[in-house]
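As structure tokens, here come the structures.
Derivation of every value follows stated rules applied to the coordinates shown; laboratory data play no part. All of these numbers come straight from a predicted model, not from anything done at the bench. Cβ atoms are built from the backbone, for glycine too; each structure is taken alone.
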Structure 1
Amino acid sequence: MRLGYWISTEHDYDEVVAAAREAERLGYDAVYLADHFMPQSEPADAPRLEAWTTLGALAASTSRIRLGVLVSGNTYRHPAIVAKMAATVDRISAGRCLLGLGAGWQVNEHTAYGIELPEVPELLGRLEEACQVIKSLFENERSDFAGKWYHLENAPLEPKPVQEPLPLVLGVAGEKVSMGIAARYAEVWNYWSTPANIGHKLEVLDSHCERVGRDPASLERTTQALVHLIDEPDRAARLRAETSQPTLYGTAGQLTEDLVAFDRLGIAEFILPDRTLGGSHAERMERAARFIEEVAAPLRP
């Protein structure tokens, strides 16, 4: 199983770069950032770095680790611009970019910046067209597209990404429509989960793949959850019983069991967010090291 490390963009820029470099040194396979311009709750003016420009800096500051955004809100940028941004990061990183995309949802950002947030049917229609636009620009010398929301006219995209294909990661959860979009267009599907609640989603995803004539095994599955590495077994058991969030609590051995369960379900990558790892950079990196050395070791090559 691969391991990703999710760095919060509210940290100072130098700290984000240091965390990405340390994650690479520790052996993590990917680093991710969230595409948000402001916090979801007050104080809404708390600092937050823009994800894609930061990702370009990380591409130039690392050498091996894959780099992605979980996930870009499709409402924030025209998909042709997103394709150009991802292709550029892929060039800077010599083929390490992951293009994460979602429909868009955070209300206060849209309100504050005057960005339209349509109703769900239109959001999903725009997301599907965005996937078509991005794929066409990556695959063709010139692209024409006449959709309901997006249009291309003899549009080039040069230079192309290094990767063929540059992986499109769709972070979607809707079982009727959006997971079907993932089955049609994505290389990777991503979902917040625990081993106890992801099984049904995987069955739904498989059924969408079969409906569109795709081998379900060709669509990679990744997941993340907040993690609390707790050394006292009794406290870990109590917290596990109390939580309803996508959170993993436990000793190193208990968390290893969670990763093994994910692995048996066919999850290709578990992504560790840094939000619950500590209040300082040193604390977070110490726990990130413990996670890969004590929790994930049995699943690593």
Structure 2
Amino acid sequence: MLKGWKSIEPYLLVTPQTLVFLLFLVFPIATIFVVSFWEFTGYSMTPAFTLDNYITIFRSPVSLATYLNTFKFVGLVWFFTLIIAFPVSYFLAFHITSLRWQIILFLICTIPFWTSNIIRMISWIPFLGREGLLNKLLITLQITQQPLDIFLFSNFAVVLAMVHLYTLFMIVPIFNSMMRIDRDLIAAARDAGASGFQVLKEVIVPLTIPGIAIGSIFIVTLVMGEFVTVRLMSGGQAASVGSLIRNQIGSLQYPLAAANAVVLLVITLAIIMGILRLVDIRKEL
């Protein structure tokens, strides 16, 4: 009896996690996939099997432009978060030798995340607006004679807000990778006559790539589904796939919204799989 219990004990231990996984992830995704093939008559949806929703997505210039705009946001946010996160992580990992100060400075980086995303986004409005601090500074420095409208309610504002919101998701894995680097490797490279730039290029960057890959996965998944930031910071003048799905749900076009959700999920998973094929991140997990 005891032997039989021991054989099924591992399965009993994973049963709660498996049920939660199936109930809150697999089942909702399966439901969205099924609904994406239903018909929408204009005022109601009918269970069926039709590819019209997917055909509409790939034939609609608006949908294609929205996907391209989303990819643009992903690329720009990824680039700027990496440009900011790498030197910050490098400074914390290699120039701050005290563990206490590393923790203190890292916690300082997290201070903006102690408030909600909405508050952090809204905080940019008085800075970027026509009467905001940035325009007043430009006028004071006589760079421009009148307030500029390009800062607020534009793609610039959307990218800036997303970089502000998500940079920490790039800093954390890169910093973690740099802290794992054996300092003896750096010392050996310097003893061999390598310059600081060569050490950075030949030792630090290659060993930090897994952290960059993990941070990239975070950025891609977060930005691909973003719609609140796009709506607020663009003033409704820019669109993303997330906002497109939200609008379709608001107009009760559930099958079309489900089809867009499936396409977005497939594209996101394809990007993540591409990253995982290029970089082995198992050592970082």
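If relative contact order in percent (Cα under 8 Å, 6 or more apart) computes to 26, which of 1, 2 did it come from? Don't jump to the answer; show the numbers that get you there.
Values: 1: 17; 2: 26.
Checking each candidate, the match is 2.
Taking distance in nm of label points 7 Å out along Cα→Cβ at positions 43 and 75 as the quantity of interest, name the structure among 1, 2 where it is greatest.
Details: 1: 2.6; 2: 4.5.
Once distance in nm of label points 7 Å out along Cα→Cβ at positions 43 and 75 is tallied for 1, 2, the winner is 2.
Here distance in nm of label points 7 Å out along Cα→Cβ at positions 67 and 83 has been calculated and equals 2.8, so which of 1, 2 was it run on?
Working: 1: 2.2; 2: 2.8.
It traces back to 2.
Say we calculate Rg/Rh (Cα atoms, Kirkwood Rh), for residues 115-226 alone for every structure; which of 1, 2 gives the highest result?
Numbers: 1: 1.00; 2: 1.18.
Ranking 1, 2 on Rg/Rh (Cα atoms, Kirkwood Rh), for residues 115-226 alone, first place is 2.
Comparing FRET efficiency 1/(1 + (r/R0)^6) of positions 139 and 155 (r between Cβ atoms, R0 = 25 Å, to 0.05) across 1, 2, which is largest?
Working: 1: 1.00; 2: 0.60.
Max of FRET efficiency 1/(1 + (r/R0)^6) of positions 139 and 155 (r between Cβ atoms, R0 = 25 Å, to 0.05): 1.
Given a value of -12500 for helix-only ellipticity at 222 nm (-39500 (n - 2.57) for each DSSP H run of 4 or more, over all residues; to 500), point me to the structure among 1, 2 it was derived from. Write out the running numbers ahead of the final one.
Numbers: 1: -12500; 2: -22000.
Only structure 1 yields this read-out.
Identify the structure, out of 1, 2, from whose coordinates percent of Cα pairs over 34 Å apart was calculated to give 40.
Numbers: 1: 19; 2: 40.
Going through each structure in turn, the value belongs to 2.
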